[in-house]
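Participant: Take a look at the structures listed below.
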Structure P
Amino acid sequence: MSKEKILIVDDFPASVRILASKLAEDYQVLTATSGSEALDIIQNEPPDLILLDIMMPVMDGYELCKLLKQDERFHYIPVIFVTARAEEENEEKGLALGAVDYLVKPVSAAIIKARVRTHLELKRHREHLEKMVEERTNELHKALKLLQAKKKSEFRQACRTR
């Protein structure tokens, strides 16, 4: 089984290296140092989860998160903000934009691994449930078509016997 992909987006290379070193053993780690670079990666190789800094030039983490959550192709990707911004209003804004979690730097290896593991597990469960719903919906559509065909046939038969 291939490793799940984690995209780390932070304009500070040392932060990227620290996070990558904590996760590389268990996951395939992709990195970007800007929002636009992250968008390119996401479009070409969608990750399973994104660790996103807020404070970046040109396109900050909030803007990138908002773009992803508005895009049908990528809205399902869990985003965890990992930032130095510890103020409650920043956390509220990040979660309101669709992030699944918010961590304040510095973050211990154990905490980052636990949060990533938890959100990937939740994503797998959600995908499994969505697949089950789709399969059940398809089964119901088939059953409905069979029932309609049977009713039509019974109606025709009843019309002929009159």
Structure Q
Amino acid sequence: MDVPQAAIELAKRFEGFERKVKRGIEITAVPYICPAGFWTIGYGHLCDPKHPPITEAEADIYLARDLQTALAATLRYCPVLATEPEGRLAAIVDFTFNLGAGRLQTSTLRRRINQMDWAAAGRELRRWVYGGGKVLPGLVTRREAEAALLLRNA
């Protein structure tokens, strides 16, 4: 199964291609610490602080791999999403990409999705707005965008 286009768009929108510096004629990204305190590069790819700069094309490759991993985990933990509208799958793939499969696996969000209780799943999704122990405005906005996709056909 392919990663839904909406998941790619969400990840790119909320991660952004950060820390642009010129290397010759190419624009590159260098490692930076995200608001939650993790070293990342490109579109939110976890990395070592000494990772060499990457181009936007290389960031796209990392993102495609990371989203494929998130898609596989999402379908493993929320198999009902395989037959739901693509927007629902995209929303949870983005959530999984952002927070990791372990968070999805142990969450009440997962239970609500598998029960197909979309209203409750939307409420659960909106609870995941903390990074480094505090509410991050970017996560509030991201969860709202994911919830809108999740609930579009509810």
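Participant: Figure out for me which of the structures P, Q the number -19500 belongs to, where helix-only ellipticity at 222 nm (-39500 (n - 2.57) for each DSSP H run of 4 or more, over all residues; to 500) was derived from the coordinates. Could you put the intermediate results ahead of the total?
Facilitator: Details: P: -19500; Q: -16500.
Label of the originating structure: P.
Participant: Can you rank P, Q by mean count of other Cβ atoms within 10 Å over residues 47-54 and just name the one with the largest value?
Facilitator: Sorting by mean count of other Cβ atoms within 10 Å over residues 47-54 in descending order puts P first.
Participant: Out of P, Q, choose the structure whose coordinates give distance in nm of label points 7 Å out along Cα→Cβ at positions 7 and 39 equal to 1.1 when calculated.
Facilitator: P
Participant: When FRET efficiency 1/(1 + (r/R0)^6) of positions 55 and 103 (r between Cβ atoms, R0 = 25 Å, to 0.05) is compared over structures P, Q, which one is greatest?
Facilitator: Greatest value across P, Q: structure P.
Participant: Looking at relative contact order in percent (Cα under 8 Å, 6 or more apart), point out which structure of P, Q has the largest value.
Facilitator: With respect to relative contact order in percent (Cα under 8 Å, 6 or more apart), the highest-scoring structure among P, Q is Q.
Participant: So Cα extents along the principal axes in Å, computed for just one structure, reads 52, 35, 23; which one of P, Q is that?
Facilitator: Label of the source structure: Q.
Participant: Using the calculated result 17, 43, 26, 12, 1 for P(r) over Cα pairs in 10 Å bins from 0, in percent, for residues 31-118 alone, pick out the matching structure from P, Q.
Facilitator: Details: P: 17, 54, 28, 1; Q: 17, 43, 26, 12, 1.
For P(r) over Cα pairs in 10 Å bins from 0, in percent, for residues 31-118 alone, the value 17, 43, 26, 12, 1 is produced by structure Q.
Any read-out appearing in this document is the output of simple, stated calculations on the displayed coordinates, not a laboratory observation. Computed from a predicted structure; not experimentally measured. Cβ atoms are built from the backbone, for glycine too; each structure is taken alone.
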